[in-house]
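Heads up, there are several structures right after this.
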Structure I
Amino acid sequence: MNKSLSQRDYYFDNARAFLIYLVVFGHLLNPYVEDHKYMGSLYLLIYSFHMPSFLFISGYFAKNIGKPDHLEKVAKKLLIPYFVFFTFFSIYYYLTGKSSNLKLDPFDPVFALWFLLTLFMFHVILVIVKNFKPYFVLPIAILVSLLAGFSSDIGEYMSYSRTIVFFPIFYIGYLMNRHQSMLLRNKKWVPISILILVAFYVVYTIHPINSDWLLGSSPYSSLDGPDVYSPLKRLMLYAVICLTMFSFLNLMPSKERFFTYIGQRTMYVYLLHGLAIGIIRGYKLYPFQDPITIWTYIYLILLSGLIVYLLSTNFVAKWTNPAINLERPSKFKF
C-alpha cells in the first residue's frame with residue numbers, strides 16, 4: 001500500500017505481524033509434531049488459518065485490480081523476487097546436500113515460494129473474473145476446487161493445486177469492504193473466537209487429520225484416496241479455514257503496537273527465514289525434542305520471535321532491499 005504511516009490500517013499490519021510469526025513458528029514446529037499429539041494439534045491449528053489469512057488479506061488489498069498497470073506492478077513485486085529466491089534456494093539446497101540434483105525448473109516452487117506464484121496467479125484470475133457477479137464466481141471457484149482434487153495432474157507443480165484451492169479465500173477478501181471488515185474487529189466476539197480456536201485444538205488432539213489437507217497442495221489420490229467423500233472433505237476444509245481465520249482476525253488489535261512495523265516487512269521475513277530454517281534442519285538443531293517439555297515450547301516461541309525480529313530490522317531490510325524490492329539499499333524507507 002502506498003500510504004504514509006499515519007494513514008495505514010494498523011489492524012491489518014498487526015494481523016500480518018502475528019501471521020508471519022506463525023509462519024516461522026510453524027516451520028520450526030514441524031520436526032516436533034510426529035510423536036507428540038499436543039504439538040501436532042498446535043501445528044494443525046496454525047496451518048488451518050495462517051496462510052489462508054495472508055491470502056485473504058492480500059485479496060482485501062487487491063482493489064486496484066482495474067488499473068491498467070496493475071498486473072505489471074504485481075508481477076514486479078511478486079515474480080521477480082520469486083525467481084531471484086528460487087534460484088538462490090535451489091543452489092543453496094544443492095550445495096548444502098538437501099537436494100542431490102541442481103533443479104532449476106522455475107515452475108516447481110521450492111520451500112515457501114509457492115505463495116508468491118499463487119498470489120500472482122490470483123491477480124491474473126481476478127482480472128478475468130472481476131466484472132462477473134460474485135454469486136457466480138465464488139460458487140464456480142469452489143466447485144472447480146472440489147472437482148480439481150480428482151486430477152492427479154493438479155498438484156504442487158506451478159502451484160496449481162494451491163491456486164485453485166485457495167482462490168475462494170482470496171476472492172472473499174477481495175469482496176470485503178472496510179465496513180464489513182469492521183465486523184472482524186468487533187471485540188464482543190472475542191470470547192466466541194477464543195472458544196472456536198480452543199475447540200479446534202481439542203478436536204485435533206482427539207482426532208488428528210492428515211495435515212496435507214490443510215496445505216491444499218495435493219490431489220485426493222495423495223491424501224486419503226479419492227472417493228465420493230473427498231469433495232465433501234475439501235468443502236469442510238473451507239468451513240474450517242473460515243471459522244479459524246475469522247476467529248484469529250477477531251483477536252487482532254486495531255491500534256499501533258510495538259510489533260506493528262513487522263506487518264509492513266513480512267515479505268523480508270517470509271523470503272529470508274528459509275535460511276534460518278535450512279540451517280536448523282540441516283544441522284538437526286532440535287533441542288528439547290526428547291522428551292517434549294515446557295522448555296520445548298519456550299525454545300520454539302523465543303527462537304521464532306528472534307528470527308522474526310532479526311529479519312525485520314532496519315539493517316536487514318535495507319541491505320536485502322535490492323533482492324526483494326529491486327531497489328538500492330538507500331531507497332529503503334525506515
Structure II
Amino acid sequence: MTAFIAPTVAAIANPELAAKLQQKIDHKTKPQGSLGRIEALALQLGMIQNTTAPSIINPEIYVFAADHGLTKHGTSAFPSAVTAQMVQNFLNGGAAINVLARQHHIGLKVVDAGVNATFAPHTDFLDRKVRMGSRDALTEPAMTAEECQTALNHGVMIAENMAGNLLIVGEMGIGNTSAASLLLAKLGNLPIATCIGRGTGLDDEGLAKKQAILSQVLARHDSAKSPFDILAALGGLEIAMMAGALIKAASLRKILLIDGFIASSALLVAENLAPNTAQFAVFAHKSAEAGHIEMLKLLDAKPLLDMELRLGEGSGAALAYPLLVSACAMINEMASFSEAGISTNSASAD
C-alpha cells in the first residue's frame with residue numbers, strides 16, 4: 001500500500017519553560033499543589049503553546065461522520081441508517097454535542113467523511129465524503145490505500161484551516177466501536193476480547209457475535225503490519241480523517257482535547273503515524289466502553305473525568321472543556337504572593 005506522509009510533529013521538550021511555568025504556578029496565592037490536577041493542566045497547556053500565559057482562542061469541534069461496511073454482519077445494535085439521521089440532527093442543532101457546544105461557546109462543524117447518504121448544503125457542514133461508507137472488512141480492507149490516504153489528507157486540510165487553537169474531534173458512525181476495537185487490538189497487540197464493548201447497547205448474545213466477527217476480521221488482515229496498512233484494513237473513514245486532523249493540529253501546536261473510545265483510537269493511529277502527536281493531547285474522560293482503559297494505557301493517559309460516558313460526538317471533551325478554561329484563568333489571573341502582599345512559608349517564598 002502507498003504510505004501516508006504525515007506532517008512532522010515536534011516533541012515538547014523545553015525544561016526551561018517547564019521550570020518557569022512551575023514557578024509561576026507555585027507562587028500563586030495558595031499552598032503549592034492545592035489546586036491538584038488543575039495546576040498540572042495549566043503547565044501542560046503552557047508547554048503545548050510554548051508560553052507561560054496559555055490561552056484558549058476560538059475552540060472548535062469537528063464531528064466526523066461515516067458508515068461502516070462491517071455492520072452488515074450485525075456488529076451493532078442500531079442500523080446504519082442512524083448515522084445519516086444523526087448527521088441531520090447535528091445540523092438541526094438537536095444533539096447532545098450541539099447543546100454542549102452552545103453552552104460553552106465552542107464552534108461546531110459536521111464533516112461527512114463517508115456517510116451512506118447525501119445532505120443539503122449547510123453553513124456548518126463540510127462535505128469531504130471519500131465514499132459511501134467503508135468496505136466490509138470481513139472480506140476486504142475497509143479502505144483502499146488511496147481512500148485511506150484521501151481521508152487522512154482531508155483531515156490534515158481541515159486542521160490547517162482551523163481558526164482556533166483547540167481542537168475537539170467528535171464522531172458519528174454506526175459500527176465505529178468495532179473499527180476502534182480492531183485498531184486497538186492490532187496496534188496494541190491485545191486480545192480482541194479485551195478491546196470490545198457493547199457499543200450502542202448490544203446484549204450478551206450480540207456481544208459474543210461481535211467478538212466472533214471481529215476475530216475473523218483480524219485473522220483476515222493478519223498481514224497488515226504498518227500503521228497505515230492497519231488503518232486502511234481495519235479502520236473507518238471518519239477515524240482516518242480524525243487522525244489526519246489530530247496530526248496536523250499537533251504539528252501547529254494546537255491543544256487536542258480528546259473525547260472517548262473512538263477519538264482515542266484516532267489519536268492512537270495518529271501517534272503511530274506521527275510520533276509525538278499524543279504529547280499535545282489532553283484526555284477528557286475515561287469512557288464506559290470496555291476497551292477505552294486499554295487505549296488509555298497505551299497512550300499513557302490520565303483522563304480528567306470519569307463519569308461513565310459513552311456517547312461519543314465529542315460530548316465528553318465538551319464537558320471537560322471548562323476545566324481547561326479554569327486552568328488558563330488560574331495561571332493568568334490569580335495573584336502571586338508578592339503581588340497580593342501575602343506572607344509565605346519558607347517552601348513557597350518569592
Structure III
Amino acid sequence: MERNKTIIRTSIIGIVANILLAGFKAFVGIISGSIAIVLDAVNNLSDALSSVITIIGTKLAGKEPDKKHPLGYGRIEYLSAAVISVIVLYAGITSLVESIKKIVKPLTPSYQTASLVIVAVAIVVKIVLGTYVKNVGVKVNSESLIASGEDAKLDSIISASTLAAAIIFIFSGVSLEAYLGAIISLVIIKAGLEMLRDNLSLILGERVDLELSSEIKKTIASFPEVQGAYDLLLHNYGPDRYIGSVHIEVPENITIYRLDQLQREIATEVYVKHGVTIEGISIYSQNSEGSQAGRLRNEIARNIIGKHENVKQIHGFYLDEVNGRVVFDMVVSFNEKDRQKLREEVISELKAMHPQYEYNINLDRDFSD
C-alpha cells in the first residue's frame with residue numbers, strides 16, 4: 001500500500017536524522033559541560049524511538065482482517081500516536097526534573113564556538129525535519145507522523161533556548177539555561193498532554209468531518225428517487241476507513257425491484273467517490289404533498305422546528321390513519337440537556353393541535369451535520 005510505504009520511508013528519514021543529531025549533541029554537551037545540550041541529545045533519541053513506533057504501528061495497522069478482528073487493525077495507528085504523545089510527555093517531565101536539579105545545584109557551563117554552531121545547525125535541521133514529517137503526516141492522514149513532526153518542532157524550540165542561554169552567558173556571565181530549560185519543559189509537557197488528549201479522542205470515536213458527511217449525503221441525494229438522506233452514521237476503523245449506514249426517503253409508489261437496484265447503486269457510488277462502505281440503507285416512505293399525511297407532516301415540521309431550537313429536523317414520517325397513530329424521528333441537538341422532557345413537551349403540543357392521534361416520536365442524535 002503506497003500510503004504505508006510513504007509513512008515508513010518518512011519515519012526512516014526521521015530515525016537517521018535524529019540519531020546523527022543525538023550523537024553530535026551528546027559529544028558537544030559532554031565537552032562543554034552543558035546539561036541542556038545533553039538533555040537535547042536524549043530528546044533526539046526519544047524522537048528516533050517515536051519514528052520506530054510509527055513504523056511498527058503502521059505495519060500492524062496494515063494487517064489483513066481476520067476472524068477475531070474482521071474490520072482490520074487500522075485503529076492501531078491511533079494507539080501508536082498516543083504512545084508517541086506519552087513519550088513527548090515523559091521527555092518534558094524528565095527535562096523539567098533535570099532543569100530543577102541544576103537550578104538547585106548550578107554548574108557553570110563552558111561553551112565553544114564549534115558547539116554553538118552545531119546547536120544552530122541542529123535547530124535548522126529539526127525545523128526542516130519537523131515541518132517535512134508533519135506535512136507528510138497531514139497528506140497521508142497519519143496521526144503518528146503528525147505527532148512526530150510536532151515533537152521535532154518542539155525540539156527545535158529546546159535547542160533555540162539552549163543557544164539563547166549560551167549567548168547570554170558568553171556576553172553577560174549569567175547562566176540561564178536551567179531556568180530556560182524548566183520553562184521549555186513546561187511547554188513540552190503541555191504539548192504532550194494536548195497530543196495525548198487528541199489521540200484518545202480519536203480512539204473513543206469523534207464526530208465525522210462535516211465536509212465528508214455533507215459530500216456523502218449530496219452523493220446519495222443525487223439519485224432522482226432519493227428525497228432525503230438522514231441519520232448518516234459512520235464508524236471509523238483507522239485513517240480513511242469508514243463503514244456506515246444511512247436512512248433514505250423515497251416516494252411511496254417506488255417498486256421493490258427499483259428499490260433493490262437503488263440501494264446497490266447508492267452503496268457503489270458512495271464507495272467509488274468517497275471510499276466509504278455503506279453496509280446498511282434503511283428506507284422511509286415519503287408521503288405525497290397533497291395527501292393527509294403529507295399536509296400533517298409539513299404542519300408538524302413547521303411548528304416543532306420553529307418553536308424548539310434544539311430540534312434539528314424531523315423525518316421518517318408515517319401516518320397510520322386506521323389506528324390513528326403518527327410516527328416520526330426527531331433529531332435533537334447535543335445542546336439539549338433533557339431530551340425526554342423535550343419529547344414530552346412536543347407530544348403535548350401535538351395532542352393540543354390534533355388530539356385524534358397518538359404520537360410515537362423516536363429521538364435521534366445529530367451524529368453528522
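Every number here is computed from the coordinates shown, using simple stated rules; none is lab data. Note that this is a predicted model, so its numbers are computed, not measured.
Structural remarks
- At a computed 24, 36, 25, 13, 2 (P(r) over Cα pairs in 20 Å bins from 0, in percent), which of I, II, III: III
- log10 I(q)/I(0) by the Debye sum over Cα atoms at q = 0.12, 0.18 Å⁻¹, for residues 58-121 alone from the coordinates reads -0.34, -0.70; which among I, II, III: II
- Among I, II, III, structure where relative contact order in percent (Cα under 8 Å, 6 or more apart) as derived comes to 13: III
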